[in-house]
Structure P
Amino acid sequence: MTNQSARNNILAKLKSQVAGADYDKLPKETGFEYPKLSREQQLEQFVGHLESNHAQVVKTSKAQIAEVVARELKSLGIDRLLYGKSGQYSEEIQALKGSVTLQEFDFVVESQAKQNLFDNTPAAITGAHSAIAATGTIVLWPTVEEPRTLSLVPPVHFVIVDAEQLYANFALLMNEQQWHNKMPTNVVLISGPSKTADIQQTLAYGAHGPEKLVVLLLVG
């Protein structure tokens with residue numbers, strides 16, 4: 001039997017099974033509406049979802065980024081930080097010089113620096129494109145300056161989220177930003193540190209990405 005014949009047989013069986021079906025008797029779909037929340041409630045919802053997913057959220061300001069990151073790195077016993085030289089908040093991050101060793105991202109995957117990236121880079125920091133309150137999701141829009149490697153490889157990921165870029169839900173975000181016209185080739189959605197329960201149904205963190213997520217939420 002040829003592939004075409006097999007395909008025709010399968011389609012014929014499917015058509016015979018649905019022949020005479022009364023679709024008017026099927027239950028009608030009902031649209032889902034998100035609850036109307038104030039800006040403060042959306043922020044609370046966003047933080048609540050992240051914290052329930054074991055992310056750490058620190059409310060701060062743009063001027064205090066270096067201070068907060070230095071403090072958190074010290075508490076983790078980390079003295080090295082990978083960042084994008086011309087990234088979204090590179091100027092604020094460079095203020096960390098003297099407190100920690102800053103490492104500019106310049107790795108080529110095929111080079112010997114790959115081993116350094118995976119073995120000697122305990123933490124990295126990136127900016128965020130936007131965020132979603134309804135699900136506690138951070139949207140990363142990777143660029144040449146801040147590729148997705150920064151958010152996927154190091155065990156600790158610091159991400160800076162501007163509260164002004166918080167949207168009530170994903171549909172609203174895509175509609176207002178017109179993703180259908182200018183969606184990039186790669187978007188990363190993060191709702192907490194990497195975790196899996198594939199092995200003996202035991203929840204483990206850091207299996208496929210960072211085991212710790214520290215969110216710097218800019219609210220002032």
Structure Q
Amino acid sequence: MNTLGSICSSVEWRSLRNHLLDTLRRATIKGLVDPDILDELNILNNISCIVTSSSCSGRIALFAATSPGDKRGGGIVAKWHRPITSKELLQALGQEMLRKYEFVWVSAQPIIIALHTCDLEIANELIKISDRVGFKYSGMKITNKSYYVMIIGTERVDIPLRVGGNVFIDPSDAERIESLVKILNTYLSLAKRKLDRLKRALATSYTMLEKRCEEATLY
């Protein structure tokens with residue numbers, strides 16, 4: 001990184017941006033990108049000093065593992081990027097494969113937007129914008145090719161269903177399952193509303209970010 005905080009004219013930056021834009025195009029065609037986050041990604045990617053990478057508009061997910069922290073011996077059983085019903089959760093919990101896992105839990109997870117920029121000032125502005133609309137976990141790290149920014153929401157809840165083989169919430173308990181689904185949907189709804197606030201904030205700040213990008217490319 002140069003002392004001015006901009007590498008927008010570097011070959012490394014252009015290569016990284018082209019690669020990530022191509023990855024996003026292919027993922028969108030395959031239906032792998034959450035539809036309700038595309039507007040935010042397009043706003044960001046329309047600025048030549050910014051490019052997005054892996055992002056999520058918030059989701060509900062069911063996980064299983066053989067032991068705490070074991071990523072190889074388990075993983076995501078089911079996921080939804082929208083509110084769910086008790087029936088959908090019960091169908092996922094009824095899968096035969098879950099019988100072998102001693103640890104099962106369900107989560108409502110927040111928005112995550114990962115992006116790269118070639119300018120330090122733009123990185124700091126993006127963090128300020130996201131913080132103003134409630135993304136308190138946003139931050140940045142410097143790589144040899146970019147300033148890597150993570151915009152992360154706070155709307156997360158993790159609820160254990162089975163721990164060490166002991167059942168915490170029995171799928172046959174309809175009242176508890178219904179209450180669980182209500183909690184998960186509430187957290188997801190809060191995340192989606194915050195995503196809309198971020199979209200409006202980015203649209204309002206677009207001209208400022210674009211102008212800064214023009215200045216950064218002069219270095």
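Throughout, read-outs are computed from the coordinates displayed, never taken from laboratory work. From a predicted model like this one, the values you see are computed outputs, not experimental measurements. Cβ atoms are built from the backbone, for glycine too; each structure is taken alone.
Consider the structures P, Q: one of them gives 4.2 for distance in nm of label points 7 Å out along Cα→Cβ at positions 33 and 145 as calculated from the coordinates. Say which. Among P, Q, the structure yielding 4.2 for distance in nm of label points 7 Å out along Cα→Cβ at positions 33 and 145 is P. Comparing percent of Cα pairs over 21 Å apart across structures P, Q, the highest figure is found for P. P, Q: which one has helix-only ellipticity at 222 nm (-39500 (n - 2.57) for each DSSP H run of 4 or more, over all residues; to 500), as calculated, at -14000? It traces back to Q. Please state which of the structures P, Q yields 11.6, 34 when Rg and Dmax of the Cα atoms in Å, for residues 73-112 alone is computed from it. Derived from the structure labelled P.
Here FRET efficiency 1/(1 + (r/R0)^6) of positions 89 and 129 (r between Cβ atoms, R0 = 30 Å, to 0.05) has been calculated and equals 1.00, so which of P, Q was it run on? This value belongs to structure P.
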